[in-house]
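J.: What follows are several structures.
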Structure I
Amino acid sequence: MTVFEKIQGILADILDVDPEDIKSETYVIRDLDVESIDLLELAVSLSADFHIDVADDEAFLKDLRLHLGGSGNDAKGTLLEKYPYLTPERVAEILLDEAKGPVLKVKDLVDYVIWRAETA
């Protein structure tokens with residue numbers, strides 16, 4: 001089972017949705033209507049299932065807008081520093097998309113879990 005499939009299953013269980021409705025490009029908050037209690041449950045499940053420590057800001061991009069507000073002219077550099085598991089391409093996508101609302105996608109969770117497991 002891949003990291004994506006595990007996370008897909010965790011989200012499906014927490015949210016009581018069909019796993020097939022959860023894709024890599026699915027927005028966690030915008031598309032799945034995840035609430036803060038769901039994020040807490042997700043963090044606990046990710047910690048237990050992948051044997052990693054989950055930092056809420058890192059995993060869920062909770063402080064993204066705060067980092068952008070204090071980043072001056074180098075928003076991309078700031079986000080790459082704060083969220084080292086994101087690729088430069090993903091950060092560029094986030095910068096174009098962030099005005100539309102929460103930008104966290106399922107693929108970000110996958111990349112976070114892989115990065116956290118590698119750096120543990």
Structure II
Amino acid sequence: MSKFFKFVFYISVLFLIIISLYPGSLFGYLFYDDWSQQPNLIKNPFGTTINHFIYYVYVSLLGLSLYLKNNNFKRLVYGLFFLSIILEVVHFIVPNRSFQLGDLIGNFLGVLVAYFLVKIYLHFIKI
């Protein structure tokens with residue numbers, strides 16, 4: 001079962017990289033037939049930043065729970081932060097994409113929330 005979830009984790013990270021680096025919105029094209037429109041997962045005042053937060057919470061929780069008892073746990077946390085920075089900064093050079101500070105904050109908060117949820121879980125398990 002662990003191999004399946006690791007596969008899902010790696011596919012999820014690959015999907016994140018593809019949708020972040022693609023010059024246009026794949027989901028905008030699928031849902032609205034418009035490459036320039038970014039759909040919101042949830043109606044909110046923050047726009048697509050919430051999409052970043054939700055996806056990074058998902059990927060981080062999945063990855064961190066898989067590597068709880070592994071020496072790579074800290075490396076994964078740092079790697080997720082690094083990935084979130086790199087993917088957002090690369091938007092400066094990808095056509096039809098733009099750097100958004102709010103999205104970077106959403107990425108960081110997603111990783112942080114997942115990290116603290118895992119740490120809280122570990123704290124209560126040890127009691």
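J.: If you work out mean count of other Cβ atoms within 10 Å over residues 50-57 for I, II, which one comes out largest?
T.: II
J.: Give the label, chosen from I, II, of the structure having the highest value of FRET efficiency 1/(1 + (r/R0)^6) of positions 2 and 26 (r between Cβ atoms, R0 = 35 Å, to 0.05). Show your work: numbers first, answer last.
T.: Working: I: 1.00; II: 0.75.
When FRET efficiency 1/(1 + (r/R0)^6) of positions 2 and 26 (r between Cβ atoms, R0 = 35 Å, to 0.05) is computed for each of I, II, structure I gives the biggest number.
J.: Okay, next question. Can you spot which of I, II the value 6, 26, 26, 29, 12, 1 was calculated from, given it is P(r) over Cα pairs in 5 Å bins from 0, in percent, for residues 18-57 alone? Walk me through the intermediate numbers first.
T.: Numbers: I: 6, 21, 24, 26, 20, 3; II: 6, 26, 26, 29, 12, 1.
Computed on structure II.
J.: Looking at structures I, II, which one was helix-only ellipticity at 222 nm (-39500 (n - 2.57) for each DSSP H run of 4 or more, over all residues; to 500) calculated from, given that it came out as -17500? Write down the numbers at each step before the final one.
T.: Values: I: -17500; II: -23000.
Derived from the structure labelled I.
J.: Right, another one. Which structure, out of I, II, was log10 I(q)/I(0) by the Debye sum over Cα atoms at q = 0.10, 0.12 Å⁻¹ calculated from, if the result is -0.28, -0.41? Mind dumping the intermediate values first?
T.: Numbers: I: -0.28, -0.41; II: -0.34, -0.49.
It was calculated from structure I.
J.: Hey, relative contact order in percent (Cα under 8 Å, 6 or more apart) derived from one of I, II reads 28; which structure?
T.: Values: I: 35; II: 28.
This value belongs to structure II.
J.: With distance in nm of label points 7 Å out along Cα→Cβ at positions 74 and 98 coming out at 4.0, pick the structure among I, II it was computed from. Don't skip to the answer; put the middle values down first.
T.: On the way: I: 1.5; II: 4.0.
It traces back to II.
We did not get these values from a lab; they are worked out from the coordinates using the rules stated. Here the structure is a predicted model, which is why all the values come from computation and not from measurement. Cβ atoms are built from the backbone, for glycine too; each structure is taken alone.
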